[in-house]
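Below, each structure is written out as structure tokens.
None of the figures in this text is laboratory data; all of them are computed from the coordinates on show. Fair warning: this is a prediction, and the values are worked out from it, not measured in the lab. Cβ atoms are built from the backbone, for glycine too; each structure is taken alone.
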Structure P
Amino acid sequence: MNSPNNNTFSIKSILVLIGLVFLAGGDLYADLRLPKLISDGMVLQREQAVKIWGWAESGQEVSVELLGKKFATSTGADGTWEVVLEPQQAGGPHKMIIATQKESIYIQDIWFGDVWLTSGQSNMETTMERVSPLFPEEFKLAAYPTIRYFDVPDTYNFVEGNLDLPSGTWLKPTRETLPVFSAIGYFFAKNLAHTHQIPIGIINASVGGSPIQAWLPKDALQKFPQDYEEAMYFAQDGVIAALEKSEREKKEAWIKQLDGADLGLSEGDTPWFDPSMDDASWKMIPDLFAIPEVDGDLKNGVFWFRKEVFLTDEQLPERESALLMGTMVDSDRTFVNGILVGTTGYQYPPRRYTIPEGVLKSGKNVITVRLVSERGKPQFIEQKPYSLEVNDGMIELERDWKFAIGARINPAPTQTSVRLKPLGLFQGMIFPMKSISLKGILWYQGESNTGAVEVYEQQFHELIYGWREFLNKPDLPFIYVQLPNFMAPSENPQESNWAQMREIQRKAHKIPNTGMAITIDVGEANDIHPLDKKSVADRLAMQAQKIVYGSENGPFSGPLPDNVYLEDQKIRMTFVEVGEGLRLRDGELVYGFALSGPDGHFHWCEARIVASNTIEVSIPSFISSPKTLRYAWANNPEKSNLVNHLELPASPFQIIF
């Protein structure tokens, strides 16, 4: 038996040595085994009964020893066991010994605190490394040693719920580990750890691009027959393997055809990324955002870009340097003086490439980008950083490039994201947490469902109630993010699926024990993944203070509409969450109100603050019978200016009379 005083012995070491075996007598688990979540560094929920569970040979006695107390049970016929620990106050570190008659597992660095599950799609998944340009100070020191982070591996299952995760460990934030933390998860944990001085555990189960259907429990999904049918299709033997094989072969053939047709790789003896290549015949473009139209629509193929940069001896870096190439559509391979310095396989990630020491030289340097567009026009996204780091600062790279077409080709074959199909992520990533005790859930999702908002309201409700039922906690706090501003702003009132999604999210906050973080002012017009995740996390934490921690020192969000009154040619609206009163971020009138009559056409309306919690909207004379009033109803309502005294923005909304 392993000594409880062996501080270097960890569950990870044991799990390397033990395995899942099948016994002739029918026992599924011959060795003592724990789920990945029960491991070194874990945070267990304080002030609640906590389950510890695992697997061993059937009929075995299992004991769990913690804080001088021993809890005993025995395994069932299926090899599973479970004990329930008494509620504990916040604190740590503690040690735990889990033992059978044959072996034991020693777990250390255990803390009791608050455990939060974070889930959704890419904006919840976005890492601290991704947002590091905005928050470089976070990487200078780790000031919160009792924060722990567990990243759930991206996995799916359409047949049944997974009993365990394929991998995963609890991480403490350090300079080495912080880059992989969910940015929202980290900033949320930091906020709570600072405010309440307790350990905080974040379990992040998020997948980029995931629609809500992928996260619905099976019982809930059955209420949406088309989605359920699709899930059952992918549960069939061999379907996924055959599909992935077929699509992989088609994509490989397309890439082979593309590379074979690319003049930049096949024309002459000198590839186009070679700095000695003669580019005299290439077209000059004034900037990266003015890619010329050639032979009609320019799309689907390989497109090459070259720029010469001259450096003085004083500018030449004596170490590795950074090349920032914004974001592109779709994939790129980027070279400096013929050396490949970076490659990115799809459109969203920022291109932050490291140029090794010695690649740059005094005099002429050549930057070459081979950009592949799979199903559309090649693009460099505006208002992103395009620059080269040198000794005395940064050299801007947006202007004066040369351009040539390497190949034109048919669109790339479509690829099915099987992992994003209905049910799969719930059964693969959430189901293994069935026995976990949580303080609450954070949810950031909806972008992938803006194309079908008409069913999202029911789906969202089913997810909230379904997860609570699955986790056996019907009042479990569920706090979510209302989608931020995105895409180009409009000067006129517009219809918007993103606005409809925000309205569904606004109305959902009436579900008991839910809260909503309003983020209509922290998005980016040109990026579906805005970098300011700290503001998002802090606003989620404000909701947690109200819903979970009982704070009465509001406001806890931006203003929310309360009551509406029609008075002659005026509409009066009162708001809650106004704090010391409604304010304007700028200007003298409230901007962003639009009103429609029976014809359904919307017109801007003059509105003003008439009391600390009241707005008065003037009804245009040509609207005799108001039908629908909207505020900040657009993809990107950047001019909307209603806030409270904390500068928190009012939620977009729609009122139908």
Structure Q
Amino acid sequence: MTNRNAFVAPSGCNNFRRLLWLVWLAGTLLVYNCNVFAMAVLPQLEGEIRTVAGDGSAGFSDQSGDSLKMSLNYPSDVVIGGGCPSGAECLYIADTFNHSIRKVDLANGTLYTIAGNGTPGYSGDGGPATKAQLNFPWGIIVDKNNNLYIADADNHRVRKIDSQGTISTVAGNGTPGNAGDSGVATSAQLNLPDGIAIDKAGNLYISEAGNHVIRKVDANTQSISRVAGTLGVAGFSGDGGRALEATLSNPKRITVTDNGVIYIVDKGNHRIRKVETNGIITTVAGNGVAGFGGDGGSAVGAQLNSPSDIALDDTGSLYIVDTNNHRIRKINNATNIITTLAGSIAGFSGDRGPAIAAQLNTPDGIAASGLGNLVIADSLNNRVRMIAGVAKGEGTLVTDNLWISATIRTEDRGPIKAVWQLGGDAKTSRGDRVLWGYFYASPSDVSWGNQNNPDAFVKIWYDVSGRVDVNFFHVSVPDIEVYSSMNEVNTPQFSIASMSKRYARHTYQPTKGIGTAELLDTTEAKISKPDINPAHFSVPVQGIQIGASLQTEEKGPLDGVWRFGGSGTTNRGDEVAWGFFYANPSSVTWGSDNNPDLYVKVWYDAPAKRIDVNFFHVSAPDIKAYSGFANTNYDNGATTTQNTRYTRHEYFK
């Protein structure tokens, strides 16, 4: 295994710290000559822990700087979101005893103060958040528009920082109490709000430690109402019945799933509870007796000790901050078995080693990142720490051992999670397995999002030799983060595909436990007048026709066979159609209508009246791609190769 500590930065390179951050976050090494980056693998074990913010001392500086050299003071909550200058994931930190909110750009490790001036108080609504005062902010959450919400506990308010940096109050009038249900949220009384969550509809959920309830602010009416617990009554009751009639004790944090299920950290009852969409409450972890016990058994029979926070991955597995046990524990969604993931006795140790052997000190918050990492607010160590790859189920299990996911970096909404659409899964005549599909943006996230508007094509090839290739093809939008992992390989792979680097390939050799990543510089293949006239295929966009000739090693040039994928119109009126060319299976052993050789996406930009015909080279040595309007000959042609991978033909109406 490579000795990660033996790598020395090239002399004269000023950006080496950014390199190290990408090594840690992506599980890969970007080796460069100070001008050019290239992907290479640096092995990184799943479950390894490191510090990503805080120098361990309690202190405050409102200046920006290296996150590992900046002081925090009891960081209590963490969340991953967008809004960083680099376009990468942002880590937001509730720096509670500094009465501020901090942000770390995970592309370069720079820490910024984005709210609070370090002194407790209440001021600043309507102005820049950096000049406002907070009073023991405990919980934070980021919505899909990069608005940040803060449980400003001792101000008895929930406040919002919009994407422009302006702060305002969205719930609570500043007077502790429990009045105001069914009225406007800003006129209601809150009592020590501690945790907040947002559902897909934009409704805001607030856990009130002082009122022992969970309340909801309706996104449309801004009215507030109770959804769980009895106002002002601490206790444990109600399992199996209506959450509105149950009692909670010092509820800490909450999480809401995409389908509307609410998970509650019932801290004073040493339990995790769940409210289904029908309003029924149950216990999912903890037997109510403070202590540590139960690992390897059912979660509901285990002991917790003042848990503080929870996070979910896309498999439904639950991660618990077991605060007074100084541990992070995991409930496997498939088995409901609870285990310890990190921590033991209180202390600080274990960085760059397995999390299970590390020490934490009164951890308070947790979040799962889009790369499958877990971020922990290690509160009394005044640090934020990260465990690599343990939540890598975030994504799609496309086979029994391969995960993939993608994040689209949009200009208007920041990073959004792409939706996976499987197209086909088949075998070639020689026994190779091939899967294909694409990622697209949800129409609920962006105006151009559409199930028939691919943003990244994918082809997965299980070779008969045992090699697995995961091929990603960048189609549109500025940048797309693509991720894959295999159960047999400890190193997950990560690449950022872009307009200039349209092709990323992740290769795995499962029997050897090896994974590698490659990112290719792509220049558009030169367009010329067509030299041949292969079969014409109509595309339902503005009368465009396309064709392809596959230059095979076995049979020479073969006309590509067209498989239409789909077409549609986006919310703003653009037309799109897509599909792929493949080799006739009667001509070559690898030919199959489920084995793409050349992906195609045709896009009509309605406002610009421009047609883009995009070709993405998948396999075969060379492919000649042609397009034009409905006539006997093509207007444009280009030859794509395994080095160029891409060509685009442009037309104006």
Structure R
Amino acid sequence: MRNSFAAILLLPLLYAGGSSARNICKIASDSLPPVLLNEVVITSSRQPTQQAEKPLSTMDEYLQQMPSVHMIRRGAYAWLPYLDGLPDDRAVITIDGMRIYGACTDKMDPVTSYVEIMNLQKADIHNGQSRYGPVSSGSLNMVLSNPDFGEPQFKGSVFSGYETNNHHRMIGMGATWIDPRSYLNIDMTYRHAGDYHAGGGEIISPSQFTKYNVSASGGYQIDAQRQVRFNWIYDRATDLGYPALPMDVSLARAQIFSVNYRQQHPWPGIYLWTTRIYFNEVKHVMDNAHRSGISMYMDMPGWTQTAGWISGIEKTVAHHHWLLQLNGHWNRSVAEMTMYPANNPQRTMFMLTWPGVHIEEIDGYIQDSLTGHAGWQYVYSAGLTLHNNEVYDQRGISELKMFYPNESLNKLRWLKRSHFGIFRRGNTWTASLQVGYGERPPTVSEAYGLYLYNSMDNYDYIGNPNLKNEQSVNLQVQLHYYREKISVAWQTGVFYMLNYIIGLVDSTLKPMTMGAAGVRVYQQLPEAIEWNSTATLQVQVAEAWLWNAQLGMSVGSGKNLGYLPFQRPLSFSTGISWSQRGYQVHAGLEGANHSWFYNADYGEKPVSGYAIVNISAGKTFQLGKKPLTLKIGMENILDKNYTTYADWNRVPRMGRNAFVNIVYGW
């Protein structure tokens, strides 16, 4: 599972605001290294895609196109990705394979929030085990866009957009210089939005945000076999409102830097060697200073720093394609909480909510892809990770010792994973069967978090350093039938998990948060199971007309627990697209059935079914020899007031929203 699988058709996907009718990829030649079916979202080639209904969408809006990705919303900014119905804790989310740790104890800064579509070439999503590290569910790797070396040229784009509902304004540019030996690229994006309105005009406050993103990349070709590249991203968001949470964010900032060396045929029998070193740091500051009626103010900053390396070689022998990868990283995570009464700000209480945790991890991974006869392909992979946690801050050690006085807080773990897949390709169909086993360690919050308040179930959470490795066995089945004018795909997966980590009520402890119902300590269920399934259809009904449809759902439960939180009810989307002579028009319908799979003990409430209508239109003009793309559209045309299973505390989603996007390439 080493790259996007170019040898199959991309699954037709529908964007929630009226998904684009994605182009169908053709079957590649048998000379490609054999890999299994894998989901891919193509986002840009250094320019916002002209085929998307909303080219200047946020990264969150692009990712939610994927059948296996569910985005949990706490507001209009930084949605939290779930893979196959399971939380991001159980997945590895990376940028070019680089590990990045969010700095918020409330998960208000997922890794996906620190990139823009201009930064990205594509997003690879793997169900089950992969080369990116130990997981229970899967992995999401956001691949940064890098120009190719070529004939001297200077090119770029400028873009701007506006949305009426929350006055979301966006503006940006990208510029690239290329020659046969080097290139340099710079991108900039700015976004600013106010509070949004739900259907019927209800103001959802606070839900504003402001975001700046600047990125640069460069490369130098030493000779025909060797090249060096670098990537740098600076992302800064301020004044972030979260209507579903009791806290807002005054600053979310990340800096990400990497240098990559690539050499073809470095040694006899090895056709590719790549090595990357990287460093990133994240700062996140949340508080409730701007909330009304607050009797206790809280300031909760967090910081993470991560440094790492990735090195891999690839080799082809007969029908085998081998990949061997080694990687390692070091991380430091710290979070604080300062509380002070509104009527006496000098009387403060301080504690560490992440008590100076250091993570050291070294991972080895090997994969063999075998091309068989008559369209058969086989993939086997295995990985072994050495994972070490240590608590260095003496204050944090003292706090944890109140709960675990006789326990060692430092933990050394071995994490194993393996995967076997069979892939079969016919003239008009593809099929795959994949089986995997994986283990993951507890997260920093699960092992060492102290009084982390969850506003959905109204409990404080405390970590447990004695947690065992969570284990997962997964089965994935994918079928795809395609002809010249039709494409039908179906995928289903089951995850059976042992030692499932979740917070359970401890009645012997008292909460710290005023008004909280109690305390939950992270414990482990003997077993849990998660099932998900998605079907997609794409039909070329006429030369200029394309119809898309998609159905999907997921359901999971834990022993003696009931349903796992955030299970997707039967959801659907369908749309018709017309494209001719540079014009594009799309009309779509999306919705979901009533939600039956909810867990009231964890703050979930039933959700009624809904359906909303979206429409968009666009035209690409030629100004001289330069393209100018204009897109207009309207989401939730009927201004329906609705909420979904993925909305934290059931905060309503955006009502009627008209938008305009302009992209000029030069």
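Summary table
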{"read-out": "Origin of the derived value 0.10 (FRET efficiency 1/(1 + (r/R0)^6) of positions 289 and 457 (r between Cβ atoms, R0 = 35 Å, to 0.05); candidates P, Q, R)", "value": "Q"}
{"read-out": "Among P, Q, R, which structure scores highest (criterion: distance in nm of label points 7 Å out along Cα→Cβ at positions 161 and 633)", "value": "Q"}
